[in-house]
Each structure stands twice: as structure tokens, then as C-alpha cells.
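Asker: See the structures that follow.
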Structure 1
Amino acid sequence: MIKAILFDFNGVIINDEAIQMKAYQEVLKNEGVDLTETDYYAALGMNDRTLVIWAFKNAGKTIENGKIEQLVDAKTAKWKEIIEDDLPLFEGIGGFIEKMSREFTLGIVSMAERRAIDFVLEKGGIAKYFSTIVSADNATKCKPDPECFRIGFRQLDAIRTSQGHLPMTHGECLVIEDSPPGIVGARNANLPALGVTNTVSAAELRAAGAGAVASDLRDWMPESIRRVFCLGYLAADLRR
């Protein structure tokens, strides 16, 4: 039975993949690096620092560490400038999170910087629903590596046991992701995954290992999550 949920951030809570891409493109273009839409979506799951290095390498260029941080800061400032006056949360995501928080312990696992996550959660009034946040600040490896999901699972389990609950099994902690690298990382951490088609197709999410796929998270209730992701479910047989 599901007892906790780990949410991805970009593409699940905030509808900003296109905004992230635009901010990267503007900052990198000034350095003579062209980041195409294909390039950006091939880099899903990377943190800011890794993406900048990867983009320079793709362009046949090298970059020094100090310059990497400057570009990350410039990209974050550009992203914040775009979203500050009109926060692009997915429609209904606040209600979905509040609904899930009544019955599950919630956390976030993202390759975004903690400052960006905190800004959105506070501005959107949903920070109070999350017991823990794993960000690029405390995970050394990018998705699809399972490191960040293992950290998130351990942190949520520690929080729950400190409240008097029994320890969780991995099958009791669901991950909600919008990208194949995120799904793969969750599955490699032995966590079940619900894919949401905000960024890529249902077929791509299922191919990555999603146990079920949602076109709109508002369609899901705590009981439907429990039924679909019960212990011992066979991901390959699930269709929604």
C-alpha cells in the first residue's frame, strides 16, 4: 500500500520546461552555443551545471568552472524574471497536492536548485505540504541515476518513523515523473512510478518503466493510487 509520494518538480508541479529552455537558449547564445529544442529535451534529468557543461561540449567548446556558475546564475535569473509575475503552476496541481497530503507523506526529488524550488513552492502557497526536498544541492548525480530517489526515500522514511510509523518498503513510496530519465531513476531505486504526459508521450513513459500513466493528475484520488500501485503490482500489465 502506498504511504508516501515523491514528486518531480519541473514538468510535474510547474509547467516551465519551455521557459527553462528559453532561459538556457538566451544565456548560452551569448557564449556562441546554440541549444536546440531537441538538445534541451535530450538533456531532461540533468541539473543546471551538468546541462551547461554538456551544451558546451556539444558545441565543441570548453568552459571553466567559474564561468559555469556565472551562466547558471544568469539562467536562473532569466527564468525567475519570466515566471515571477505569472507563476505557471499546472492547473489544479495545488489541489492535487493538498488532496494527496491528507493521506500520504510528500516529498520532492528534483535536479532543480533548491533556491528555485523554494521560490515556487512559497509563491504558490504549497511549501507546507512537503516534508522533504531533494534538489541539485544535495544529490551529486543526475537522473536517471537513482541516487536522488534513494535519498528522498530514506528521508521520507526517517520522517515517518520519527512520527511513530513503521518503516516503509520501497514499494510503498510512489514517484510521480514527467520524463523518461526520471522514471528510469525511480525504477532503478526500486520505487514504483506514475508518469504524467506533461512533457513526453505515454508510450515513452511506459517504455521507461512507468507502472501507469496519467494525462491529468486531477483524475487521480488517493484510493485509485492505492489500487493501482498495490504491493506486488505488475507494471507491465498496467494500463490506464
Structure 2
Amino acid sequence: MTERQEKILRAIVEEYAEVASPVGSQLLAKIFNVSSATIRAEMARLEDMGFIEQPHTSAGRVPTDKGYRFYVNQTAESGDIGPTTRAERALTARIGEGSVPERAIRNTVDTLVELTQNLGVATIGKQLYMSGLSNLFGQPEFMQAGQVQEVARLLDNLEPWLREAAPNKPLSVYIGSENPIGRSAGCSLIISKFRSPYSDKSFIGVIGPTRQSYKEVMGLVGNAGKMLEDALYA
């Protein structure tokens, strides 16, 4: 992939996350100050490589799971992730309100829900705490009954999968069909491992549509795990 193609893919991922509609060549031509024909040619190459797709005839393009994976990997490698100062303050304040570990974990999940507008999850002992279902099912991707069933299946099986798989990275991102459960749900799971009095491998994170602001959400989830662990063992 050329440097320009990489920048175009990044722009498509970020624009699509914001507007929830396919990204067209005219918009990108304005962003990169080149002709629409040049952008269309580059988009055609990205489509041939499997990084973007055209959901409807004469529509713009949207990222594929492969495109999101490339974006997430590049973002992680560059270190270009992290929440805003305001978001960090909100996390710190809510974690500090928890006088007992369970309350601190719940407060952190609830704050992630508010900041990301995704579904928040965390393991508390052998239970899975979830908050923000209305956020998840309010997303335009999940308006069809079949899609809701797939998401529900993912949620039903998430706790036993976490217990069995126990992801070992500080921050793990499972995009769309990469999810070991609910592969057709069109969801991404972004989850951070942290130590708690309940387990050395507790987890906190969010579930949302594959269309989301990965850079910000990855930073929030990663920081939430670190802040929570620091607070619980202060």
C-alpha cells in the first residue's frame, strides 16, 4: 500500500465513523486537494486489495474488516491513541468515587459508556457487568432483527469466552468477523486486562459497531484498565 492509499484509507475509516454513511470521492478530493478522478483510482485499488467496499451502486466506500484491522494496527504501532484530557479527568473522578472494588469497576464501565456511546462490560468476580445496551441497539447498524439476534448471541457467550480465552494483552481489539463469538454481529470488542482483588485477569472494555472511532476508544479503554488497577491497589 502506498503512503497516499494509507492516508485515504485512514480518512475513510475516520469519516465513516463520524457520519455513518459511505464516504465519497468528492469529499476526499477536497480533503487531499486532488481531483476526484485521482481519488476514485486510488479507491479502486484499495477495493481490489480488500480494504474498502462499495455497499451500493454509485455510493461511496466503507471500510472492510481488513481495512479496520490495518487501521487499528497502524494506529497502535504509531502510538497515536489516547483519550482527551477531559475524558481522562472524567475517568479519574468516577474511579475515585468507588469506595469498594465493585463500585469502582462499575463506575469505570458507566463512564466508558458515557464517553464512547458503546456498550460497556467488565468482569467482577465470576460475573459480567454490562451497561449501555440502549446505546448499542440504538446504532443504525443494528436496526434489523437478525442483526440484533447475532449481537445478543455474542453477549450471551461473552463471559464464558473471556473466562476460557483470557486474552493476555494489555489491550485487545477484535474486529467484526474476528470475534470468536458472534462473527456475523458486525461488532468490535475492545478490551483491557487489569488486576483486581477478584482476579489477576479481570477485563474491562466496550462493544460497539465496527464503525467507530478506534483511536479514541482504544485510548479510553487502555487508560481505564491502567487507572482502575492503580486505584484498586493504591
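FYI, it's all coordinate maths here, none of it is from the lab. In this text the structure is predicted, and so the values were computed from the model without any measurement. Cβ atoms are built from the backbone, for glycine too; each structure is taken alone.
Asker: 1, 2: which one has helix-only ellipticity at 222 nm (-39500 (n - 2.57) for each DSSP H run of 4 or more, over all residues; to 500), as calculated, at -17000? Walk me through the intermediate numbers first.
Answerer: Details: 1: -13500; 2: -17000.
It was calculated from structure 2.
Asker: When relative contact order in percent (Cα under 8 Å, 6 or more apart) is compared over structures 1, 2, which one is greatest? Walk me through the numbers before you get to the answer.
Answerer: Numbers: 1: 24; 2: 20.
Result for relative contact order in percent (Cα under 8 Å, 6 or more apart) over 1, 2: largest is 1.
Asker: If we compute distance in nm of label points 7 Å out along Cα→Cβ at positions 149 and 173 for structures 1, 2, which one ends up with the highest value? Walk me through the intermediate numbers first.
Answerer: Numbers: 1: 1.1; 2: 3.1.
Across 1, 2, distance in nm of label points 7 Å out along Cα→Cβ at positions 149 and 173 peaks for 2.
Asker: Continuing with the same structure: Of the structures 1, 2, report the one carrying the highest value of distance in nm of label points 7 Å out along Cα→Cβ at positions 53 and 181. Numbers along the way, then the final one.
Answerer: Working: 1: 1.2; 2: 2.5.
Ranking 1, 2 on distance in nm of label points 7 Å out along Cα→Cβ at positions 53 and 181, first place is 2.
Asker: Out of 1, 2, which structure matches 59, 38, 28 when Cα extents along the principal axes in Å is calculated? Don't skip to the answer; put the middle values down first.
Answerer: Details: 1: 51, 35, 30; 2: 59, 38, 28.
Label of the source structure: 2.
Asker: Moving on. Quick check: 5.1 is what I get for distance in nm of label points 7 Å out along Cα→Cβ at positions 61 and 125, calculated from one of 1, 2. Which structure matches? All intermediate terms of the calculation are to be shown ahead of the outcome.
Answerer: Numbers: 1: 4.3; 2: 5.1.
Computing distance in nm of label points 7 Å out along Cα→Cβ at positions 61 and 125 on every structure in 1, 2 gives 5.1 only for 2.
Asker: Taking semi-axes √(5λ) of the Cα gyration tensor in Å, for residues 77-188 alone from the coordinates of each of 1, 2, which one would give 24, 18, 13?
Answerer: Derived from the structure labelled 1.
Asker: Of structures 1, 2, which gives 3.7 when distance in nm of label points 7 Å out along Cα→Cβ at positions 37 and 213 is computed from the coordinates?
Answerer: Details: 1: 1.9; 2: 3.7.
Checking each candidate, the match is 2.
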